Structure 1
Amino acid sequence: MKKITLLLAMAIIATACKAKAINTWNAYPAYSDITEIEPAGNLVYVLASEDLYSYNKNDNSLQTYDKTTVLNDCSIARIAYCKAAKRLLILYKNYNIDLLDGKGNVTNIPDYYNKSMTEDKTVNSIFVDGNYAYLTTSFGILKINVKNAEISDTYNLGYKVNNMVVSNGYMYLVTPTGTMKGNVTKNLLDKNNWNRINGNGFDAIFNIGGKLICLNNVAAYRLDENNGSTTELLSIFNKKAIFSNGKIICFGGESTAIINSITDFKTINTKFTAIAYDPSAQCFWQKNDENKLQSFTIDGNNQINIQSSGVKPEGPLYNYFGFLKFTNGMLYSCSGGYGKGGENLRNGCIQVLKDRNWVIYQDNLAQIVGHRYEDNISLDIDPSDINHVFMGGKTGLYEFQNGTLIKHYNIDNSPLQSALDDNKDYVVVETVKFDKNGNLWLLNSMAPSNSLMEYNPKDGKWTSHQNVALVNNSGQSLAGLQNLFFDSRGLLWFVNNHWVTPSLYFFQTDKDTLSSFKSFVNQDGTTLSLERVRCVTEDINGNIWIGTDIGPLMLELSQIYKGAGAIFTQVKVPRNDGTNFADYLLSGVDITCIAVDGAGRKWFGTNGNGAYLISEDNMTQVHHFLATNSRLLSNNIEDIAIDHATGEVFFGTDKGLCSYISDATAPSDEMTKDNVYAYPNPVRPDYNGPITVVGLSLNADVKIVTVNGVLVKQGRSNGGTFVWDGKDRYGNRVASGVYMVETATADGNKGTVCKIAVVR
């Protein structure tokens with residue numbers, strides 16, 4: 001009877017919510033630019049946009065691999081399949097190495113990554129022979145035993161090796177100054193056991209049927225193994241040559257050459273940017289015009305016959321996420337680049353994530369506007385129309401409707417001015433922000449006479465709010481005007497993120513007055529020396545925080561209207577070591593962005609030091625995520641945005657977008673049976689993770705009790721979330737049963753009750 005009752009309870013309280021498990025990571029890689037394809041039996045591995053996926057030919061399924069799942073790093077440079085060991089070698093841009101098998105298991109070989117050496121580590125090619133993979137480098141060869149997952153030998157030859165091959169008991173190397181030959185029975189770690197047989201600087205060398213073929217960018221040659229002489233086989237003008245399962249494929253130009261032997265080769269009048277031959281399916285794989293993986297065959301007349309429509313995992317178009325904004329249940333992003341370490345020349349883009357699907361705004365805009373479209377820096381959404389978006393960047397102001405450009409504002413059709421004479425490539429609008437009335441505010445950096453501007457999209461009216469505080473000694477607008485936002489008081493804040501005049505501002509729109517902070521003195525009377533004021537935001541208590549290159553500074557409520565005499569607080573965190581000493585919060589850390597979560601905690605993104613989560617009272621470091629101790633993609637954080645409904649924290653990094661499910665959501669104004677629930681529910685026997693209660697008010701009191709009223713666990717919510725580890729007060733896992741979640745507000749008013757079913 002007890003069992004039946006439990007099952008009934010489970011049925012009653014089960015929910016179909018799509019809640020995400022806290023403390024988990026997700027990555028959102030782009031797969032749009034296929035660069036390498038490696039057939040591997042039933043799988044086809046694809047390197048695209050420095051990310052990896054596979055296509056299963058048996059069931060037509062796709063599998064993605066990233067750092068938040070199985071890989072040990074990100075930003076992949078090369079892949080190569082070892083058929084004998086049944087492993088894919090993954091070489092990262094930082095020279096870390098992973099080995100991936102067909103079941104998704106990964107073994108890391110970090111030795112090359114960790115090795116400190118004066119030589120250039122650049123890998124020029126990968127040659128696979130049996131269980132071994134040979135990486136040709138600027139100094140010689142790295143030999144990897146793929147089966148045993150270890151570096152077997154390092155051939156430090158003292159010269160660059162472009163490519164290599166093993167043939168008939170000899171190792172052949174092509175270098176910029178000639179072809180080297182070494183007998184594999186001799187100690188080839190000794191430079192003296194290598195002989196130069198040819199003085200030509202080839203790019204690649206391959207073995208077909210025991211015969212050697214060398215290539216440069218104009219022709220393919222038969223190489224005589226004995227005397228080093230060459231005979232031209234065919235003329236080619238291709239950028240890339242690969243050896244793919246018994247075939248040499250020369251591609252990248254307007255035509256493609258396929259070499260099967262020294263007497264069997266053909267040319268087809270088709271341009272490929274990525275291609276491979278699959279012997280098991282007797283077809284070729286290519287990147288098609290839609291950036292998808294597609295198979296084809298070549299008939300006797302050298303005609304291409306497409307076999308499949310093409311596949312590609314869901315993902316963004318680019319791994320550029322310099323600016324993030326979460327609103328209306330969607331993550332809006334644009335590329336960033338400008339002002340983040342110089343001119344990074346990132347392709348212009350707006351990419352929107354909604355329900356794990358991506359919407360890519362029109363991006364072929366260079367052709368439309370007649371100049372470069374790159375380094376977009378900021379965007380905002382019309383409060384009256386979520387499909388109406390304005391974006392600012394290095395090349396002006398862009399207006400979109402439903403993802404399509406409807407107008408571009410520059411020096412020809414607006415008061416916007418160029419930083420370089422009349423150069424339309426430098427109409428710098430680094431930040432945009434709508435007010436509640438639907439007026440757009442923007443800052444025109446380095447303009448001759450305009451800085452702070454207001455635009456009404458309804459009537460097309462422009463208003464200048466220029467102020468002497470926004471110009472330099474030459475009369476030009478400041479060079480790094482960024483990060484517009486309205487605080488809870490209606491003040492419009494922004495910063496100047498430039499080393500000449502690092503500063504903070506707020507504008508009172510109702511009074512048309514500007515206040516500036518160009519000197520920063522802390523509570524100890526110390527004038528702070530800083531070069532960057534990168535960002536500004538407001539905490540839940542109304543204090544203003546700025547991120548600088550020396551750490552975070554806080555402007556308390558009492559100091560906001562003091563102007564030049566304001567005191568900035570460097571929060572002191574006691575060491576609690578009996579010394580009575582304290583340290584400034586994140587002192588010396590270069591803060592790039594700040595976001596405040598539903599519990600009032602601060603997320604600090606940094607330049608080179610990962611991401612920090614600091615408690616609401618600023619006294620506790622809750623997390624410090626680094627690329628080495630977490631699934632964070634990079635230690636360089638460009639922006640942070642938070643989905644307050646789910647607690648998902650998005651990190652835009654210089655290596656792409658990832659997210660972390662935190663234990664804090666936005667608090668609810670009222671706790672009711674409709675918005676307070678727990679997940680997972682029921683808690684099944686194989687689940688050992690956290691149990692999350694959401695929909696709570698700020699600092700709600702939460703009690704977990706049995707149906708008989710026995711207290712199991714008690715605590716307070718983080719924002720609107722409470723996390724239970726499934727254990728009682730003594731650290732023991734609770735038994736099967738139904739548990740009541742009793743809630744009360746921070747001031748003691750009764751909330752609501754929900755149930756959790758636990759099955760052991």
Structure 2
Amino acid sequence: MLELTTIFIWRGAHPLGTSLFPLKLFLYLGIISVFPLIPLHAQDVVKDGITVVDPESVLRPTAQAVRINSPISVDGFLDESVWQESEIITGFIQSRPNMGYPSRENTVVRVLYDEDNLYVGAIMYEKDPSDITVHSLKRDFSTGDTDIFGVAIDTYLDRRNGFLFGVNPKGAFADLQGFDNGREINFAWDGVVSRAAHIHEEGWTVEIAIPFTTLRFDPTKINQDWGLNFLRRIRRGEKEDSFWAPMDRRFGLESISLAGKLTGLSGMSSGLNLMVKPYVLAARSSGEALTGKDSDKDINAGLDIKYGVSRRLTLDLTYLTDFSHVEVDREQLNLTRFSLFFPEKRDFFVENAGIFEFGDVRERGYRLGASLRDFKLFHSRRIGLEDGRPVPVLGGGRLTGRVGGWDLGFLNMQTRSTNDVTAQNFTTLRFRRTVFGALQLGGILMNREVTDDAPGAGFNRSFGADLYARIFKNMVIHSYIAGTQGSTRGNEEDGSRRAARVSVAWRDKFLDTSVMFRTIGRAFNPEMGFIRRRGIYQTYATVGFYRRQANALLNELNPFVEVDYITNPQSVLETRMGTAGLVTSFIDGSRLTLKFSDRLERLFDSFNVLGAQNVSSGLYKFREGSLDFSSSRGRKLSTVVSLSGGGYYGGTRRTIRFGGLWKPNYHFSFDLSAQFNRIDLGSDPFNAEVYSGRVEYAYSTTLFGSGFIQYNGITEELITNVRVNFIHAPLSDFFIVYTERRNVNNGTILDRQLSAKFTKLWSF
């Protein structure tokens with residue numbers, strides 16, 4: 001048994017008040033996390049004549065790939081005779097809803113390969129093929145609301161990193177990379193993969209050909225063993241997920257450490273690992289945002305290059321980078337006194353973004369009190385965007401991968417100057433290493449520097465170290481220390497330029513509990529990051545319980561309580577909030593959440609609410625309640641409803657949010673959302689609302705169109721975004737995009753752009 005000694009170093013009102021506490025605790029947690037773990041193995045049991053396995057103790061399965069001499073025609077029909085010569089892979093086990101039980105439908109998988117490709121063929125048997133659920137044809141579709149067959153491949157058998165592929169019954173394809181056993185997901189990664197699917201009277205069949213040039217592996221090894229797992233997702237009825245290598249319900253296909261093994265591989269060709277993707281862009285812009293111009297015409301060309309420097313290291317280069325095809329941001333209403341977070345959508349920065357994450361990282365299945373929407377030391381939206389408006393990017397490069405035992409991420413980008421913004425260079429170096437199997441140590445260095453010889457030229461630097469450990473399988477420890485320096489804004493402010501956090505969380509099948517301490521100095525100013533709130537000491541704690549329900553309606557009940565306590569550097573209480581809640585999960589995938597909060601807020605300065613009314617400084621105590629319901633997204637019609645309200649800085653607030661998604665078939669989807677707020681601060685009550693509507697149409701798996709329209713009642717702006725995308729070759733696109741921002745009150749066109757973009761990928 002491992003005994004943990006509690007450390008308390010106290011100054012003022014918060015244990016992080018001492019300057020050495022974060023470092024001491026950082027090192028202390030590193031020491032305790034290396035103690036050996038003695039696993040406890042549960043035994044399989046028999047219920048009603050059915051063997052129920054324990055996913056955590058069952059042996060990982062093994063399969064053998066069979067080599068063939070000629071390529072297979074990927075058409076969705078497993079009619080080549082060589083398929084019958086391969087090993088049969090079956091025996092899928094449920095993770096949801098009945099963990100450990102055999103899948104209610106049979107799945108048969110076979111694996112072949114030749115010099116250039118890995119082939120996966122699978123038959124998903126269905127008692128009634130009319131029940132097969134498909135909602136989309138677009139690439140990288142949402143995999144949670146449709147029937148899919150998924151594949152996870154760990155080419156280095158390191159039990160940490162892998163490639164993930166998913167195909168639905170209509171042949172739509174999704175792919176991504178998982179790192180660090182699923183803690184980080186690279187959703188933007190795209191591989192050159194051939195696939196086809198076919199629905200028939202016995203169910204549906206999928207056929208996949210994955211070129212070895214798409215996968216990264218060690219070509220020097222003669223005989224290869226890879227990690228392998230398969231997922232079968234059934235969206236009818238009880239919404240089943242089943243795996244070839246069994247999974248606990250807390251984990252998914254990205255949990256590479258729990259995969260099985262594929263043997264029998266040898267003599268594969270890795271190619272040059274080089275991809276070149278040029279683009280040509282024609283655009284026309286107009287509107288008030290074009291200072292001194294009625295319109296602006298532009299024809300540009302640029303280039304992206306991806307090169308495998310080594311078997312585990314990838315270099316991405318970009319020149320005259322363009323993001324005109326990216327969808328516009330979703331409008332938000334800020335009812336707080338803090339900054340709003342907008343996620344990154346630009347594909348160059350989204351790809352491999354996980355390696356650069358540093359801050360309040362969330363952990364799947366854990367309630368930790370903060371997220372990257374609160375503290376993100378590196379936020380790529382600071383590059384090439386100023387107040388949400390594009391800034392021309394000259395180019396840059398990114399190097400990511402593994403060197404020795406180190407995970408490495410290096411980014412350097414150069415922007416060009418405009419009439420309003422100076423040219424700047426952005427550099428980030430991220431590194432981390434796993435030691436003792438359970439402990440991960442890392443660091444980050446960042447620099448933003450004005451490269452123009454202009455008044456106010458300066459720099460801003462950020463740096464930090466972090467620790468992550470998972471021990472006893474269920475305990476997660478996360479800690480970081482960070483600081484900033486610079487010659488630009490924030491340097492002249494009083495207060496600490498440091499930030500630190502430590503969180504410890506436990507999650508098992510029944511219990512969810514965590515505690516978090518965090519401090520952010522008033523002068524802490526990472527200009528390449530996002531900080532929601534500065535000048536605070538924060539303590540957060542929560543405890544919750546999970547109760548499985550054995551009935552036809554409910555799946556799980558999760559009651560919880562949490563406490564959030566925030567002071568300023570002078571130990572004066574600023575925020576105190578206690579919350580009690582209940583999360584109810586239903587067997588059909590829907591969820592109901594009830595929360596009630598008692599809150600105290602002390603304001604030292606007044607703030608303005610949406611430009612409508614001021615909230616004066618002072619002490620405020622109020623209570624809030626909320627009800628949130630989300631139906632299963634596996635249905636043709638799904639809804640999200642949120643009702644909340646109560647006190648609000650001496651007045652009241654009522655909020656209604658609604659979202660509806662209708663998918664009549666796999667060609668069309670209609671998405672409507674609305675948020676309505678009624679705010680009464682004692683005089684001149686006002687409303688604040690945002691409405692949006694989106695329609696998507698997929699003619700096939702290569703031709704898509706979408707329209708996205710939003711209305712912001714506060715700014716009285718109507719934002720329209722129309723996109724057409726034709727995939728004319730693998731990872732090669734033709735885009736037509738129209739974007740407009742209009743003031744509804746006076747009809748003024750604030751900005752408008754029509755662009756056409758052509759890309760072509762060459763792979764070597």
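Since every read-out is calculated from the coordinates, none of them should be taken as a lab result. This one's a predicted model, so the numbers in the text were calculated from it and none came from an experiment. Cβ atoms are built from the backbone, for glycine too; each structure is taken alone.
In this comparison of 1, 2, the computed figure 77, 68, 50 for Cα extents along the principal axes in Å is attributed to 2. Supply the structure label, taken from 1, 2, corresponding to mean projected area of the Cα convex hull in nm², for residues 554-673 alone with the calculated value 10.0. For mean projected area of the Cα convex hull in nm², for residues 554-673 alone, the value 10.0 is produced by structure 2. Tell me which of 1, 2 gives 1, 6, 11, 12, 11, 9, 9, 10, 10, 9, 6, 4, 2, 1, 0, 0 when you compute P(r) over Cα pairs in 5 Å bins from 0, in percent, for residues 170-401 alone. Only one of 1, 2 returns 1, 6, 11, 12, 11, 9, 9, 10, 10, 9, 6, 4, 2, 1, 0, 0 for P(r) over Cα pairs in 5 Å bins from 0, in percent, for residues 170-401 alone, namely 1.
When distance in nm of label points 7 Å out along Cα→Cβ at positions 618 and 682 is calculated for each of structures 1, 2, structure 1 gives the greatest result.
The greatest value of relative contact order in percent (Cα under 8 Å, 6 or more apart) among structures 1, 2 is that of 2.
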